[in-house]
Structure I
Amino acid sequence: MSFLEDAQIVAQALQEYQRQSLSREARVINQLPMADLVADLELPRHVRDGGLTGEALARFLDDYVVSATRLHHPAYMAHQCAIPHYAGALGSLIDGFTNNAMAIYEMGPGAASIEYFVVNWLLEKVGWQPAPLKPHTAGGEGCGGGVLVHGGSLANLTSLIAARTRLAPEVWTEGNPGDLALLAPETSHYSVARAAGILGIGSNAIYELATDERGVIIPDQLSAAYERLVGDGKRAVALVANACSTAVGLYDPLDEIGDFCQERDLWFHVDGAHGAGALVSQKHRGLLRGVEKADSLIWDAHKLMRTPTVCTAVLVRDSRTLDRAFQQEASYLFHEKEQPGFDFIHRTVECTKAGLGLRLFLVLAALGEQGMAAYIDRQFQLTLDAYEYVSQQPDFRCAVKPQSNILCFRVEGDDDLQLVLRDQLIADGTFYLTSASIRGERYLRAVFMNPDTTFDDIKKLIQEIRRLAAT
């Protein structure tokens, strides 16, 4: 068999997988026990004997997709993972086959150039100055910068490394001083606390910012947290805000927070992993009003940008802060050489890096900016329609009015019932939801990622939950 023949087998299997998902013929989720899957897929035999090609490959894929969680299914309303446009999947295939580890330009000129272009496109959406295309001026004063990394957790860590290096550059030789701290709300993604641990700051040195009953930062109370930090003899590495929060999808008031940080020369980091996609929409970009005042922003393309996992942008207002974030020596990489392009390696934790820009670029090039904006507008509107519908049901209530594509709601009953209902939906394979604890109560959580989910699907979901709650 040849690459082309096996690729055609894979393409046919995936097309059938998509058809079954969209038509609802298959379950949205099918959690078989791991031991059964290893046996059913005959993994030991395939590794022992080899030859997984042709008809054998076709049979394997038929079995494999049975176990796949079907994000393309309209009843998928769970995690914040994109239902990828097929163009992005083709980008993943091209990158996987060419295997250009483009952290240095010579290992993937096309991939590096596309990433540089995509980063500049994102910078423009934020309101920052894109970097010039001539490499010798790429680190010039006044322009933004960025890099694509493998996920939001790594992106938050990278941003906070840059913030720490600006505040205490001696850490690379002397280690952490003992007076570093962070300012962040309780609603921050857990990766912020994880980054504090990795950086040696420690989660105990995260000073919690006051939030309202929705979990949104209260600007008028920022001073209290900052003064508490300073009073304890600490220096703030950064202040972290959400755009939007992971659990309920609400945006912090970035404009007011930005003013606060600028007045104190405090690094302002915005975790826009999920919600920064609103910047593409003229209708919704106001949710991030003031984001241009931030020093750094992370933005997951594998959430609201129809891009396969994982593809996250680390963006900074001043490219020099990211270029100076890391200090390293490697004579086989860092030396005088002809440089017609740009090396990203000094901006990342990673040394070997996939060409992530290609998958995002192909999605953008397939949909166009207007197509991407229309998708985001549709998902936000569908969520608002769902909120209005669910709020009218006498036996349901919502946690907050949504600002994005996340809706948290619960049926009449205790917390245990919400989890039992979720487990039953998953066991039946009819709908796939997550859950979240908000103000001490457990809510069901629907994230409307799928462009094929309709308002009728939402009605069916509520009917099914009501039926299960009555049994």
Structure II
Amino acid sequence: MICISVTPTSRQLAKVDLLNAAGQGDLIELCLDHLIKPPDMKELLDGVNKPMLVSCRRQQEGGHWKGTDDQRMKLLREAIVAGPAYVELDLETARNVPRFGDTKRVISYTRLDRPLRNIDSVFQDAAKVNADVVKFTWPTPTLESAWPLLAGVTKKRDLPVVGLGLGRAGLMFSLLGRKYGSPWIYAALERGMEAFEDQATVGELDEVYGWRDISPQTRFIGIVGVGPAETTTVRVFNTVFKKRGINARCLPLVSNQFDKLQQMLDVLKINAIITSRDLGERILPLAEHTDEAVRLGQHADLLLKQPDGWHAYNSIWRTASGVLESMLGKRTVNERPLDSRNVLIIGTGGLAQSLVYGVLRRKGLVSVTGSNEKATQQIAQRLQARFVPFHNLYDTLADIVVLADPDLRMGVKKSELNPSFLRAPMTFIDVGCMPQDGDILKEARGRGCTIVEPLDIYLAQVASQFKSVTGHDVSSDEFRVAVNVEG
């Protein structure tokens, strides 16, 4: 079930919010601590055709209650008499509010400052106050901070567990909770009505993450990163999973300690990870085995768990080079499209190094430049490419320019790219903002450069990754349809 929390300030607005939430949720939480005046609980409950959960949280629990504790407990007792399906009580309040009627008791434990490390004692205390469900709430900015919550859900217990992770990793916990049998997960009704920052909406859980199709048998594919590009990848992968009848879904992973993930991933039975472009270097400590492209490019975009450990792969060099070559076409029967072409690559990170590696493999004549000249020199020396100081960029002749620095900005400052550099008949390719057009690519398009479409590279890459993860051949056009549906 999805539980939607509503936090009205007036009794009249409460009716509207409850009706709107009932249209999309399976369980509706009415937060009494936001109301200015006590409501007529019987009237509110009778107007909703979905099960109701009633709560009234103190400020130290993330709520807005400003009255006395005696007044709060009185309000909760009156609410229980009206017969909601559930009432949420903290452990202290539960000792003073007895069970009544058929209303089930959700005993909550909340920490707003840090995660709880040992949750076993909480289950013991909850059982003593007649708990039907145990709820945990604490900050979950990363997978590591969410781990105690995840461990609580994945372990079989006498009492069912629900969790509310506060932060970016909260979404990950919600999807895993669905797989491991949490009675419900939490979602916002719409943007602007989140219970906390970064909370997913009902629409996102349905349209992007396909939560209703997740079962105990669902295989999760880890997607590292939470930016727009990663959200697009989640959406298109899940769309094709559903269309092909593959019982798999994407799980967003947020971590700061990739070298310590192995045990967690094993417990969660995750054996495939797709990484974001900006984290392709940082995730390398997770891998025990790397291919040549990863070692030389210092960048991985796909990790697969094999019997002998995690293997890291780099697919961007091959897909980007392949799309570029298809566009250029062969000049002679025996000559590759990139043979002896002057290719200038802008950037110093793992993404740039991957493209340097790829173009050199395709026999292109590679020059590399970037605003960090020391790093650029090191890359050029290690990969045996030509080094171009960034201030000499404008005097360099290139048939093809590859932008592999998503942080580079246009302008006239020393560290910026002057738009006058972009001119026909230059061929321009941007791998830093796929599948969208970046600002510099838009400028290049307007100045008459020949553009290698970032969407074409992105589609080729996700098709390659999809086959590696699932063994299924899916054409770029099928993924294109999924992207177009999103747009």
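What follows draws every value from the coordinates through simple rules; no lab data is involved. Bear in mind the structure is a predicted one, so any value in this text is a computation, not a measurement. Cβ atoms are built from the backbone, for glycine too; each structure is taken alone.
One of I, II was used to compute P(r) over Cα pairs in 5 Å bins from 0, in percent, for residues 119-222 alone, and the answer was 2, 11, 16, 16, 17, 18, 13, 5, 2, 0. Which one was it? Could the numbers behind the result be given before it?
On the way: I: 2, 11, 16, 16, 17, 18, 13, 5, 2, 0; II: 2, 13, 23, 24, 20, 12, 5, 1, 0.
It must be structure I, since only it matches.
Looking at structures I, II, which one was FRET efficiency 1/(1 + (r/R0)^6) of positions 159 and 391 (r between Cβ atoms, R0 = 35 Å, to 0.05) calculated from, given that it came out as 0.00?
Values: I: 0.45; II: 0.00.
It was calculated from structure II.
Tell me which structure, out of I, II, gives 22, 52, 24, 1 once P(r) over Cα pairs in 20 Å bins from 0, in percent is calculated.
Numbers: I: 22, 52, 24, 1; II: 22, 44, 26, 8, 0.
It was calculated from structure I.
For which of I, II does mean count of other Cβ atoms within 10 Å over residues 375-382, calculated from the coordinates, equal 19.2? Provide the component values of the computation, followed by the final result.
On the way: I: 19.2; II: 16.8.
Matching structure: I.
With distance in nm of label points 7 Å out along Cα→Cβ at positions 191 and 399 computed per structure, which member of I, II shows the largest figure?
On the way: I: 1.9; II: 4.4.
The maximum falls on structure II.
If relative contact order in percent (Cα under 8 Å, 6 or more apart) computes to 22, which of I, II did it come from? Spell out each step's value before the answer.
Working: I: 22; II: 8.
Among I, II, the structure yielding 22 for relative contact order in percent (Cα under 8 Å, 6 or more apart) is I.
State the single structure among I, II that was used to calculate helix-only ellipticity at 222 nm (-39500 (n - 2.57) for each DSSP H run of 4 or more, over all residues; to 500), giving -10500.
Working: I: -13500; II: -10500.
Structure of origin is II.
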